[in-house]
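Multiple structures follow.
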Structure I
Amino acid sequence: MADAEQIVIVGASLAGATAAEALRKDGWSGGIVLIGSEQSLPYERPPLSKGVLLGKDETASAQLHDQQWYDDNNIDLRLGATVTALDPAAHTVTLDDGSQVPYTKLLIATGSRVRKLDVPGADLPGVHYLRTAEEAQALTDAYAAKPRVVVVGAGWIGLEAASAARERGCEVTVVEPQSTALAGVLGEEVGELFAEFHRQHGVQFRFGTGVEGFEGTSQVTGVRVSGGEVIPADLVVVGVGVQPNTELAEAAGIEVATRDNGSGIVAGADLQTSVADVYAAGDVVRWDHPLFGRFVRVEHWQNAKDTGASAAKAMLGQDVSHDAIPFFFTDQFDLGMEYAGDVPRGTSYQVVLRGDPKSGAYVAFWLDDDHHVLAGMHVNTWGAIDAVQNLIRSGKEVDPARLADTSVDLADV
């Protein structure tokens with residue numbers, strides 16, 4: 001591309017902002033337009049459910065760069081602007097003010113949005129979701145009054161919200177329709193380890209229980225669960241997952257996966273979509289993973305950074321085959337965890353524990369039926385993540401007994 005040409009990034013997300021930064025680092029001196037619907041400067045989301053909710057950090061601390069950085073790098077940052085349409089044939093995007101922005105290459109980094117409960121009382125004051133900096137600030141302010149908190153959903157966000165609430169002196173009950181915490185991502189055996197850890201810190205659980213509605217008139221006062229029981233609540237946090245923002249792409253004729261097929265904008269290993277000159281990154285992209293040999297979509301911080309950087313290289317014409325292994329982390333109470341890998345939904349697997357979970361420090365592995373490592377997670381023990389990723393990337397068959405044996409170095413398994 002000639003330097004007079006322009007790259008447009010839809011979504012001033014972590015993926016979008018990382019792509020803009022990578023474009024400059026990789027030598028692109030042409031135009032960059034970064035468009036975001038929020039008023040906030042691009043920021044990272046992990047601090048919102050960790051330091052911000054604990055009242056230790058300000059939301060501004062999650063910002064990637066200040067405004068001066070964007071000015072110095074000649075990045076046209078347009079905040080509070082919504083893209084209403086993409087026109088791949090004309091190579092333009094249309095904004096909510098009716099203006100059109102031309103592009104030579106386009107990156108869709110529209111991220112995802114929270115799934116909302118469609119039950120009576122869902123719009124009552126005191127019912128919170130956690131996705132944006134503004135929502136995080138509202139929730140951390142509300143925690144200060146030490147309310148009775150009910151968390152709906154025992155996934156990662158739900159458990160981090162519960163942990164922060166307990167650490168700030170709130171009474172916390174978590175309502176979850178599955179049999180234990182994190183069952184959908186870690187399975188029942190490892191998920192129950194997290195549930196028990198939370199119980200030890202005073203969190204109460206109602207597993208196998210759905211939400212029928214929220215009670216109250218001018219303010220939420222309770223959560224009505226399956227069977228009609230009402231759990232008293234001064235504040236509710238709903239964390240029941242997210243859905244990718246694919247509507248713009250779909251309306252423009254770009255291939256999008258159905259929810260049954262994992263959702264997301266379909267892309268190749270180079271993160272280019274089904275339409276020429278249009279790429280996708282972050283939560284929204286479902287790409288053909290060359291290492292796994294299947295399409296994957298990942299809703300985590302590291303993936304946003306990695307796909308943003310790779311998409312930048314691809315838009316500049318570099319050969320890209322994005323094979324990063326998914327990675328994420330969590331901090332809950334005094335527990336620190338890092339996880340790498342991907343276990344496809346519906347896959348038969350065996351869990352191998354290395355170390356005694358009762359000690360609070362252990363490593364868990366997920367193996368397929370042929371004893372290949374699909375994923376690994378270390379809890380309150382450090383320095384294992386590289387070895388975990390090496391085992392995944394190698395694709396070699398491992399001996400579960402040696403994997404569980406702490407006297408055997410992971411490099412020698």
Structure II
Amino acid sequence: MKIDNKITEFKLSYFILTWGFFWGIAFHLYPIYKVDFPIGDGGMFYVMVRDVQIINFHLPKYTTYNGNNIPFIYPPLPFFLYGIINLLTNIPILILFKWLPTITFIICTIFFFILSRIILKSYLLASISVLGFALHPTFFSRIIMGGGGITRSLGLLFSIISLIFYYQLFTQRKWKFILFSSIFGSLIILSHPEWSLQTFGIIFLIWLLNKPNLNTLLLGLITILLIILFISPWWIIILKYHGINPILYAFNSGYKNYANIFSLLMLTFSEYMYFPIFSALAILGFLYNIIKRSFLLPLSIIIPFIIDPRIAPQIIIIPLCMLFSIGIVNIILLLPIWIKNNVYIEFNHKNNETLNLIWNNKYSKFILGYILTYLLLVSFAKSIIVSKNYLPNTVRESFNWIMNNIPSKSKFYLITGDYGFE
């Protein structure tokens with residue numbers, strides 16, 4: 001079989017990685033550059049940052065939001081971090097809410113490449129994983145929004161970094177990973193409750209699938225003890241202020257969207273607006289890994305829906321992007337070659353032979369180009385939609401007029417166009 005043009009895995013990986021980074025950054029910056037106010041909601045978190053600042057960065061007993069004496073038991077790291085940055089730089093909190101979640105997400109893409117490279121052991125697979133991650137529509141609406149985004153973005157960041165260290169801790173079984181595993185495990189707990197719960201579920205899965213023994217059990221227990229120690233200043237104060245009941249109530253409150261389980265069963269979990277090519281390719285990667293008896297990534301999609309269906313569609317993006325890359329490289333790009341030569345060829349990541357077979361097949365190159373273009377267009381469309389989800393100046397002026405001219409105990413009838421809120 002003659003090979004005319006040659007390409008190395010490094011060159012192709014570098015191109016795809018650059019493509020994903022560039023357009024991912026551009027499309028995530030576009031919505032917040034276009035608007036003059038943080039995207040999405042966030043009034044309560046704004047007040048909580050101010051609550052921390054008012055009492056000189058001690059942990060408040062209650063938040064002053066709406067005057068309801070809500071116990072301040074939410075993980076406090078984002079509020080302290082944003083409050084300190086505001087104090088040191090004099091950048092308004094609203095500007096920080098607008099920009100920092102997106103900047104944090106950009107940092108996430110870098111660490112996600114490291115995580116993908118460690119798990120998939122291939123620069124090409126890791127670069128395609130980053131492509132899917134950086135352009136995935138879920139993160140536009142969940143991470144860069146000004147309110148919930150300040151906690152979710154940190155939750156995502158520390159989740160990825162925690163997985164990097166815990167994966168190496170339980171696969172290499174070396175004590176040198178204990179400290180950083182514990183530090184970033186603590187940081188995710190102090191950032192976002194649901195992301196921390198889901199992340200430790202995946203960490204337990206990593207431990208379970210890597211032939212656990214007394215050594216790995218001991219490694220895991222030590223990290224747990226260190227995490228309890230590191231976060232003790234927070235949980236001791238919470239127990240002193242409120243006891244255990246508000247924490248138990250918090251885990252049983254909120255919107256438990258168990259209907260999300262059906263999105264897993266019906267394969268509609270990707271939030272793609274058009275034909276879900278991403279999901280289809282990820283499913284191919286899922287089946288490929290099952291056949292190869294590599295269960296970490298497939299189970300990492302299922303377990304989050306058991307732990308907490310509400311946030312599961314967000315956490316599974318991490319394994320989905322890796323399965324997406326496997327579906328592309330190990331199946332879909334090789335399909336034209338299988339058909340042409342009437343023989344099954346396994347992709348070999350140790351040399352460039354199969355990669356050059358793909359590169360010299362016009363159908364394989366067309367498929368790769370189409371996927372790159374498709375992800376680009378969907379991401380761009382999502383960024384335009386998200387850029388309209390903010391509070392315009394006219395509405396803010398109306399709120400100011402109401403505050404200055406209407407008695408404080410007046411009642412309002414809201415007509416939103418949504419029957420669920422009328």
I, II: which one has helix-only ellipticity at 222 nm (-39500 (n - 2.57) for each DSSP H run of 4 or more, over all residues; to 500), as calculated, at -7000? I
For 1.00 (FRET efficiency 1/(1 + (r/R0)^6) of positions 340 and 404 (r between Cβ atoms, R0 = 41 Å, to 0.05), calculated) the corresponding structure among I, II: I
Which of I, II yields 22 [relative contact order in percent (Cα under 8 Å, 6 or more apart), calculated]: II
For mean count of other Cβ atoms within 10 Å over residues 76-83, find whichever of I, II sits highest and give me its label. II
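Quick check: 13.9 is what I get for mean count of other Cβ atoms within 10 Å over residues 116-123, calculated from one of I, II. Which structure matches?
I
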Among I, II, structure where semi-axes √(5λ) of the Cα gyration tensor in Å as derived comes to 41, 27, 19: II
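Each reported figure results from applying straightforward, stated rules to the coordinates on display, with no laboratory input. Here the structure is a predicted model, which is why all the values come from computation and not from measurement. Cβ atoms are built from the backbone, for glycine too; each structure is taken alone.
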